[in-house]
1. For structures I, II, calculate Cα Rg over 2.2 N^0.38 Å and state which one comes out highest.
2. Could you tell me which structure in I, II was used to calculate distance in nm of label points 7 Å out along Cα→Cβ at positions 89 and 177 as 4.9?
3. Compute relative contact order in percent (Cα under 8 Å, 6 or more apart) for each of I, II and report the one that scores greatest.
4. With helix-only ellipticity at 222 nm (-39500 (n - 2.57) for each DSSP H run of 4 or more, over all residues; to 500) coming out at -13500, pick the structure among I, II it was computed from.
5. Can you tell which of I, II yields 14.4, 43 when Rg and Dmax of the Cα atoms in Å, for residues 57-144 alone is derived from it?
6. For FRET efficiency 1/(1 + (r/R0)^6) of positions 17 and 105 (r between Cβ atoms, R0 = 41 Å, to 0.05), which of I, II scores largest?
7. Quick one: mean count of other Cβ atoms within 10 Å over residues 65-72 came out at 23.8 when computed from one of I, II, so which one is it?
Structure I
Amino acid sequence: MASKKPTTIFLVRHGQTTSTGIVLPGRAPGLHLSAKGREQADNVAQRFAAMKSPPTSLYASPLERARETAAPIAKALGLKTQRNAGVIECDFGKWTGKKLALLSAKPEWRAVQNAPSTFRFPDGESFLEMQTRMWDALTALHETHPGKSIIVVSHADPIKAVVAMAQGIPLDLFQRTVISTGSISVLRLGGHAPLALSINNTNDLTELIPS
């Protein structure tokens with residue numbers, strides 16, 4: 001990675017849906033943005049459009065809520081949304097679509113929150129597999145776009161996991177980071193070490209300069 005010019009990656013969490021904070025949607029198809037989520041997506045697009053030098057490529061998870069978030073960004077910047085399966089939501093297996101209130105009552109929930117590196121979702125992914133998959137996807141995008149700025153629309157847990165990895169934070173502590181719907185987190189990959197330029201940003205993007 002050090003041989004390539006650094007790539008600035010703007011990680012966008014998709015906008016709010018009707019089930020955000022209520023169920024664990026995972027990769028179940030057919031989940032769309034709510035009115036609030038569409039408003040958040042439009043706001044994200046406006047923030048990118050206000051940049052003096054906005055990103056030049058746009059990628060999104062294949063899930064509907066991510067692609068719908070990417071749509072106004074693509075329109076505002078004149079870009080084509082490219083699907084990237086590597087940045088898809090975690091595979092929650094048998095927990096997909098279950099209410100969070102019920103899942104949080106399970107004894108396994110303690111591991112999900114406090115020792116995620118030890119946990120695998122029943123018939124699904126482990127957090128470690130999710131983190132590795134997401135990091136590999138971003139590394140590949142860095143190799144494709146050295147010296148450029150790009151946008152990746154993804155999901156909360158994958159974004160949290162790579163933000164933690166970029167900062168050298170153990171996976172078991174990644175749940176301590178909040179990634180809100182419609183937020184932007186910014187990583188710079190390349191050079192001597194990754195940099196986290198911004199985390200869970202919901203405001204201005206014009207001052208993201210490494211010190």
Structure II
Amino acid sequence: MNKKIIHDALILTAFTLVLGFVLGLVYEITKAPIAAADAATAQAAYQKVFADAASFEAYADFDEEAAIAIMDEFGYSDEIEDVQVAMDNSGNALGYVITVTAKDASQANITFSVGITNEGMVNGYSITSIAETPGLGDKAKTEEFSGQFAGKQVDSFTIVKQAPAADNEIESISGATITSKAMANGVNACITYFQNALEGGAN
């Protein structure tokens with residue numbers, strides 16, 4: 001009996017070691033392509049919200065802990081994850097692309113990038129990760145909804161159920177008020193971060 005237990009334990013150990021080696025090998029093989037795909041997705045999002053930009057450069061003074069503190073101070077659950085400076089062909093800063101994760105959606109977190117010019121105008125947003133209900137919350141990806149944010153210079157947006165009567169009003173996605181509010185809150189978080197950490201020109 002003891003010999004069988006030892007035999008089985010040795011087989012299990014060998015199997016675990018081999019499996020671990022294979023998984024490690026697969027990770028090393030796929031790590032670079034996955035990173036490249038993620039980078040391409042991010043670049044596409046940046047370009048969508050800053051079509052005039054020739055390039056994007058990581059904002060050198062981005063401080064994750066300071067960003068968290070600003071979100072906490074203004075009551076946002078959202079997380080500012082990255083800040084890029086949008087540059088023109090001459091290397092002049094046009095504004096910023098702020099990537100935010102909204103944590104108050106109906107199904108799961110939504111990650112998207114928001115373009116804001118040096119003057120504080122929102123160019124719009126581009127979603128890089130969403131898992132909202134098809135045909136409802138995932139309509140946050142459509143131009144019909146997202147386009148309402150573009151070209152607006154306001155302190156914050158609010159969601160309404162009727163046709164907007166002011167620049168800061170965004171008409172909710174029918175049947176997806178929670179998602180709509182999550183998107184507005186995420187954009188508002190980016191505006192708040194811009195006003196408290198970035199306003200005054202890109203570095």
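Nothing in this text is a laboratory measurement; each read-out follows from the coordinates by a stated rule. This structure is a prediction, so every number in the text was calculated from the model and none was measured. Cβ atoms are built from the backbone, for glycine too; each structure is taken alone.
1. Answer by largest value of Cα Rg over 2.2 N^0.38 Å: II.
2. II
3. Of structures I, II, the maximum of relative contact order in percent (Cα under 8 Å, 6 or more apart) occurs in I.
4. It must be structure II, since only it matches.
5. Working: I: 15.8, 48; II: 14.4, 43.
Clearly, the read-out refers to II.
6. I
7. Checking each candidate, the match is I.
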